[in-house]
Structure P
Amino acid sequence: MSRLKAQIDRLGDLIVGADAIVVGAGAGLSSAAGHDYTGERFRSIFADFEEKYGFHDCYSGGFHPYETLEEFWAFWSRNIMLNRYSGATDLYKQLHDVLADRNFFVITTNVDHQFQLAGFPKDRLYYTQGDYGLLQCSKPCCQKTYDNEDLMRQMVALQRDMRVPSELVPQCPRCGAPMTTNLRCDSAFVQDKGWYAAADRYRRFLKSCKRKRTLFLELGVGFNTPGIIKYPFMQMTYQNPHATYAVVNKGEAIAAKEIASRALLIDADIAQVVGQLLRKDER
């Protein structure tokens, strides 16, 4: 038996044997699902922006200082349609099937809504960093967000020469300031009622896990914002002698030495691991 297969079998046993599973998902999970922000996927949608401005990925394009809001929204409407409204990926659907009958909760820094698109219950999800599918006031004048799907579809359909029609540029219905994306990039990020409700559900789930056989399952979490998932997961594992910390992340499967005896570190492609877990369940 290969080492990787043994690790995947061990992870499967941990999932089955856990009283509770806390899933922490980072950008590496969506990347493994095919949501690359660079390469051919990027160029197929943003070749004109790449040629004009010289950036080579969606992330850089999102921070570019565009001269007009019409151009800003030309980029962002394409970006949102590509990464939010293109449907659920196979990997997220498979992960859903692996966890479907388990007592789990998901915390994620991803903003692409893939968990909900794949069928995960909304009341078991906590999106800490926002959602591509929401707009907010840029000031902000209030802690309120707005669904954007219809507007984004119009922007993509009607934009010309890397600009959307001026009448489509969104303004806050309360104060008239320009709207922007509901993504945590500065202190203006809006945490609406839904955000706080999800945060409260997450806290209550964690409280219920304190004395249980809990699996902290980290998928594709790097060191960009380790204080949200990675460090708390390791700390909670350390504090609960019945907990196990499992990481699946190619190139970044590590754990603190204090929990090494209760850590499973799988340095492999997430899609391969989840696919084998699903096949193991089906046998």
Structure Q
Amino acid sequence: MSLVFRWTGAGVVLLASVLASAVVPPGEYLGPPHWIFGIVGWYGLVLLFDLPAPALVGFLVAHQLLTFAELVVVGPPDHLTLAPMAITAVSVGGFQLAVGLAAQVLRRAAAAAGDAAAEEERIRTQDQIAEHLHRDHHARYTTLLSTTIPLLAGLAHGSLDPADEDVRRRCAIEAARMRRLFAESDEVSDRLVHELLACVDVAERNGVLVQFAVRGEPRRLPREVRRELLDPVAAALASAVSSARTTVTRTRDRVRVSVVSDAPRPPQAGREPRHVEVNTVFDEARLWVEAIWRPTSSR
């Protein structure tokens, strides 16, 4: 309800009170025939209950003053009549004011409780996000612990030669795996293609010409499924010497990611996938890797 409408309604209520009071006999002011006096304040409470307290007080005071002004115009009563009138005016106005102020206090308390609940929910959400990020970072570190860390340790201690072709290929594979892991946290509409493009970027930085094709609409895949789909493909891309061709095909009953590259040898097999079927064929320096996920099957 707009503020203009509220104050317009309050003005109409006061005008109605003045017009209705005008037909009340002078001696019956604030008595039973003057019934309008007792209900005007309640209409004001309904119209102005959620506005600041001065607005409500001002309305009730205006109502009392208008009634007093009409009483003076029609002729002031004697002292014996004036005392009951004053008691009635103070009782009715005071009770209405108390109810209005109580509503103001309750409204402020409700607003404070709502703010506190929103702040508590915000803190709880932040804690859940932090816990999720911690688990995610721990999972990533665990993923790299068995492959990347030993490789870095060997390079740091000198037990691995950076000029060795196998070492360089292992570094490329781990770089692709790390880029894919980092890409998992990006907010994108097509996570599978986004993470695969991170692996393609690593291969292209190593001088590999990559052809990339996508068929089918994006699908929401669990993180573990995306990892099992992309890990063997990323390793095949990183092992390529000069060229590779990768394809993503998505249909209703399966998601397939494949790559054909000129890798000199197949990469070392990783952990056994639980959700994805992986097929690998190596023949005459041509490596073909295919990973397939079917929604109705789980390995």
Structure R
Amino acid sequence: MAPQPNQPRHFLSLLDLGLEEAQGLIARASELKRMRQNRQEFRPLADRTLAMIFEKSSTRTRVSFEAGMVQLGGHALFLSPRDTQLGRGEPIEDSARVISRMVDAVMIRTFEQNTVERFAAHSRVPVINGLTDRVHPCQLLADLQTFHEHRGDIRGKRVAWVGDGNNMCHSFMEAAQLFEFELRIACPEGFEPDPDLLAAAGDRCAILRDPMEAADGAHLVTTDVWASMGQEDEQERRRIAFAPFQVTDAVMARASQEAIFMHCLPAHRGEEVSASVIDGPRSVVWDEAENRLHAQKALLEFLIPH
């Protein structure tokens, strides 16, 4: 999404980046990771402040953004609806106008995609989507970084998504378009991804009903919890529907010999993935989780003027 003159650059979905920009962010994330490992001080965002608005709870998003800003020399403010006027009915547009006059960037983790879009439309500073019910683009940057570090270029590869057609699935669909890989989505009937996003992905994505078929020859197998935040009342219905869609050793055996397993976490062993897979030698979930820090540092450096 190209910014208008004098308008900030936002990151509301993965497709707000061009391919070269996304590749550059991944390369920069790995470089920042090496710098961190070598204890090389790098503080380009000294005196910069990131406001972090959380309407959904979080572990990885909060820790990675907050630690990342500190490591880049800046500061992060945690804002919850309980502590601000956002939870007392102040219009999103007004909150955006006020908060963006006081900070250098805003990260929002919320329910509706429309919330981050409305906020961004009235913000003077970059707005980052830390997760919505529609997409989770920051996680995809980390996932793509992790794949590149372990297996190189993902272009032309096959990715198997097993489970719910949720926000993570949607972001993998956008990644398939941007990075030109094949995405096979194995999900039960009634739990397909958004039809408009599926249509936009074209022949990059296919819906299947068999996890084994989806994993056949895949270079990456990935999944997510069966019931996301806000779907707790559907948990039992989903547990029954998704029972045949667990990523097991048998599913991984159908994938390429070089296949790796990812999960955005938190994970429920014995539900969407067996313990033997997530804790096994083909799992890269801990590198994937750590890379949230490095990918988001690259994103902050990219978006915040300094």
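Quick notes
- Distance in nm of label points 7 Å out along Cα→Cβ at positions 41 and 217 derived as 2.1 - corresponding label from P, Q, R: P
- When relative contact order in percent (Cα under 8 Å, 6 or more apart) is computed for each of P, Q, R, the largest belongs to: P
- Structures P, Q, R, by mean count of other Cβ atoms within 10 Å over residues 169-176: label with the highest value: R
- With distance in nm of label points 7 Å out along Cα→Cβ at positions 65 and 241 computed over the structures P, Q, R, the top value is the one for Q, the highest of the group.
- Which entry (P, Q, R) yields the derived value 2.7 for distance in nm of label points 7 Å out along Cα→Cβ at positions 9 and 249: P
- Here distance in nm of label points 7 Å out along Cα→Cβ at positions 49 and 233 was derived from just one of the structures P, Q, R, and that gives 3.9; the source is R.
- Here Cα extents along the principal axes in Å was derived from just one of the structures P, Q, R, and that gives 58, 38, 33; the source is P.
- Ranked by FRET efficiency 1/(1 + (r/R0)^6) of positions 89 and 265 (r between Cβ atoms, R0 = 35 Å, to 0.05), structures P, Q, R are topped by P, which has the highest value.
- When distance in nm of label points 7 Å out along Cα→Cβ at positions 129 and 209 is calculated for each of structures P, Q, R, structure Q comes out greatest.
Read-outs: derived from the displayed coordinates by stated rules, not from any lab. What you are looking at is a predicted structure, and each value in this text was computed from that prediction instead of being measured. Cβ atoms are built from the backbone, for glycine too; each structure is taken alone.
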